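The structures considered in this document are given below.
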Structure 1
Amino acid sequence: MSVATIVHRTARLPNGLEIQAEIDPTAHTSAIGFFVKTGARDEPSELMGVSHFLEHMMFKGSETRRAEDVNRDFDELGASQNAFTTSELTAYHAHVLPDRAHAALEILADILQPALRTEDFDEEKGVIIEEIAMYADQPFWVGYEAMMEHLYAGHPLAHRVLGTKDTVSALTRDQMAKYFSERYTPDNTVLVAAGNIEFDTLVRDAEKLCGHWRPAQPKREASAWTPGRASAQLTLKNTARAYVLLSMPGPAIQDDLRYSAGILMHILGGGDGSRLHWALVETGIAEEASASYDGHDGTGDSTLFAVCDPEKVDEIEAILRRELAALVDSLTEDDLLRARSRIATGAAAAAERPNGRMFRLGTLWGYDAKYIPLDAEVERISHVTLAEIRSCVARFPLDPTVKVVVMPKDEADAGK
């Protein structure tokens, strides 16, 4: 797919629904999605998990479709459809052949006006509670949720995307309906498309299908945040390994320093050639070791992660901190060249298919980030300098403020 063929276009309906597309008439498929700027951070604490629960309820159908109709209609299109919920976004999307784009849009627009039937709500609540229980048995997930709760203590980013058994059990259908009416509004939503799309037709279809949706001017609270400081150890029955996480503040997704943070973490723990791989995995001290940067709306964080024998936790932590402390002074231009090239290649590869470009458009919009063409972003990544990286570290020191360790539960304790 040639970048030169791609055209970015935007429109806005009178009710506030934004429409964006990256159009490539040479593409063999079309991707369409609705991204809503709402997630776990936008939920009252007592409703934690409602965004994710609501995502499930969309596929239970509208006033004109039941769940089986939704599945059948997508199947008849040969669509690849799905949805996801994060701390900050909820998205519903489909990937189809170009001549079926209108039909896919019609289904997506319809399920975004859900019936929220009481019987469906009650049934799906049990599914969500089972999902929470399933994730509670996964050591990394347990450690990650604890890390977020400690690092973002007092901030809504500490909310769990799935919620808890207690919050989901207590949630009512009417509370969900109220949350939907307040957050799922056209002025809090974007329709994104990519690939072989006829944009004017897309806008006309959106006007017909979504023009009656009512705006409500929802806002996201810009919560103040003081990074948490904590050290926590958790135990699980179903693991024989230890999971170590060290986390610290990083740039917001809107901050230009995000490129430097991403490159730093890639050099530290972004794969087989990284510092952590050579220090921990290649030496046989750890089974896995990685580092990552995660940007959020208004803030961000970087996390180091390793899996090892429980007896090696202290040794692993010491090596993680040693490699982190030595990172900036040891950087060379060759390190930057390799990292920039791999990140740029990954960004381009992810966007080769229309659904990759659709996700990128929706995510940029969701974080109020200015649209930047993919080739311009790749070019920006390719020009990150050592001076920029040092500026990033000056603002966001490489000093973990939160440590979480997930350990196997002692067999004696397990029997108590």
Structure 2
Amino acid sequence: MSKPLAGIRVLDLTNVLAGPFCCHHLAHLGAEVIKVEAAGRGDLARKLGADAELNEKGMGVSFLAQNAGKKSVTVNLKHPKGKELFFKLVKTADVLVENFRPGVMDRLGVGYDALKNEHPELIYCAISGFGQDGPWVHRPAYDQIIQGASGVMSITGDSDSAPLRVGYPVADTVGGITAAFAVASALNASPRGSFIDVSMLESVLATMGWVVSNYLNAGVEPAANGNENVTSAPSGAFEAAKGLLNIAANKDEQWVLLTDHLGLSALRERPEYATREDRKQNRLALKAELETVLKTRPARDWAKELNRLGVPSGAVLTVPEVLDMPQVADRGFLKTYQEVPGVGRDISVTTTGIKLDGNAPSVDSPPPLLGEHNDEIWTDLGVSEQELNELRNGGAL
């Protein structure tokens, strides 16, 4: 079956995570993604990750995470001939994604205004920390900066630990997914040709809709509530004999089923737990009551029983634990590439979390070496082998 973005060419001029994560999704949905990397350096993520040896090889594990299926070419956009070659490549593309600071592409002479003159139907997506205008437009932005500026850190943790960073680059990944959604939508327009301005700050705030709405429309100051879900009770993480157990008894019937199963039906007769609002107001006392029973057995045992009854529950797992679960391991979510060039061993990476007609989209090729596809891409544009050698020797590639 043809993938939805088959036949679409995307130029990926991005670094580290937000932009590469956007193009990671586009590649898995069938687009031909060409990473256009700085000659001699490439994506900064090539030097990042927990394996120092791979960092030295320019194949850092941070790079491996979201660059499978892409092609890599190098070009020096500050070199006149490199810029000329880049313009030729742009004319063959449907989409360009970049995550430089606002103004950098314009200063290089390859910003949207310059490119649309050559290619009016180009979809140009610019991902930045704060957007393309506003008082913060020139501020540098990494994931942790956006987590702090967006208020995410202020509501993460509890009263003792907040503000606290989320344990993975949530702002980068949300920004990347937002950009991928916007690009896919723009490809459906007729005629094509648009400038997409993705603000990581606003992308993250958009995912905080409940928190923002509670503040704007109910006057509730956002706070860090730890593992408690303040919209309902009992709903949160509870101590069991082995590990934590998440329970979300958000409906009255689930509350009844839970208390019956724990042998605590008498709690329903007490006025402080009579209604949903009462339980919310007295959530910590209620939690202590439930934990007197939950602590007698392992979290995973309780989860199996409660889920069978219709009470949403789940043990709190580590990353290695969940990756080993058949629910993840058997659905095609992970992809393994064997003896990856530049790495020298097999690697496994995540795909997208999407299934199309029962199949998890994947890509056939592993993350590319820096400039691995220079000969293929540039010769397709009519550059001869002799010209390529001259461009390399002259510093254009």
Structure 3
Amino acid sequence: MNLFSLGLKALWRERTLLLFTSTGLAAVLGPLLLLYGFKFGVIAALLSALRDDPTNREIVFRGNYPLSQSDIDKYRAIPEVAFVVPATRAISARIELTGPAPDPQTTISAIVPSTAGDPLLPAGTQLKPDEVALSAPLAERLKAKAGDRVKGRNQRQSDNGSESIEFDFTVAHVVDRRFATGARAYVAVEVLFQLEDFLDGYEVPSRGVGGKPLGERVASVQSMRMYARTIEEVPALDRNLSAAGFNIYSKAEDVAGILGLNRSLEAVFGLIAGIGSFGYAVSLAASLLGNIAHQRKLLSLIRLMGARRYALLLFPLAQGLTVASVGFGLSAGLFFAVSWFANTRFAAYVPVQTDVCRLSPEHFAIAMLGTLAIVGAVVLWVGRTLLTVSPAEVLHAE
């Protein structure tokens, strides 16, 4: 005799029990899915906004710090660091730029060192000494676009009077205004150091400028331009660099706040899920026990007909799996209905264009497995009652 099918038929005869028990599961699981869906959607949106903006991984050094190339290499080797390039004194990082003809515009711009792997430039881009990347505001002032030619110029006063150094750049890229505000020109790192050499009175042979011999100059780095590997590593990197004596600025507090909120919501969700799961398990156990008590005479008769004792476990297993399937279907339907309304109504209030309530297929799979695990545990616990069913019971009843 197929006890699994018999369990299904018995449950179908008690359709009211199936309806209320499945609805009870949906009443617990549906809100849990929605709660986690809102948590996942909103937090994922916030984290996505942080990750999509490389400036959130930037470590800004305030002031000048005498550093050697070995110091730069040491910081580049830190696992949390994705990009680092040496920089000159802030006072040296200014240049006068003139845009292309026929209507050349001239403006003073900050210049920023760049090298391979620059987070603000397209992947694989490495600026050559005759190339420049312009921030969007600077490109608008100069009326320049990618491929245009712009000229750079700076002056110094020496014993010979006023001297100039000139650069002829090709615009390689215009940096998105989200990532670079103000007038900022990104150049190969050697260009920035050529400008510093010039302003300090030294010769720059590659630019045809004379001055003090470069051999007399003591090479030093005054600062760094640095980015963390991931936003999650920004707080730790900020702490380590501050402890090393650097005066820095980063988005560490913003990142730590969102990550802390994520952990807190995970803990709250875990607590609520645990309480809800326990409550539902008790309710399901009571329902199955009541049904078994109601069907005890039938099960005793089945034992009398030769069914093995442990085979009786298929009876509540069939009912438990059916309740789990129907309840999960109702829960998923509730989730999709409410999430559609929430995403339609509130999507404009998140920082990026994404759903405020959403779950991935993996989340539904985990929810289904969790539901089956609870049902399985309840069936095994309830099944202890079935092991006491004796064929003699039906005979005594007769």
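What follows draws every value from the coordinates through simple rules; no lab data is involved. Note that this is a predicted model, so its numbers are computed, not measured. Cβ atoms are built from the backbone, for glycine too; each structure is taken alone.
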Given 177 for volume of the Cα convex hull per residue in Å³, calculated: source structure among 1, 2, 3: 2
Origin of the value -17000, where helix-only ellipticity at 222 nm (-39500 (n - 2.57) for each DSSP H run of 4 or more, over all residues; to 500) was derived from one of 1, 2, 3: 3
Computed 5.6 for distance in nm of label points 7 Å out along Cα→Cβ at positions 282 and 346 - originating structure among 1, 2, 3: 2
Test item: distance in nm of label points 7 Å out along Cα→Cβ at positions 26 and 154 calculated as 5.4, pick one of 1, 2, 3: 1
Parent structure of the calculated result 18, given that relative contact order in percent (Cα under 8 Å, 6 or more apart) is the read-out and 1, 2, 3 the choices: 2
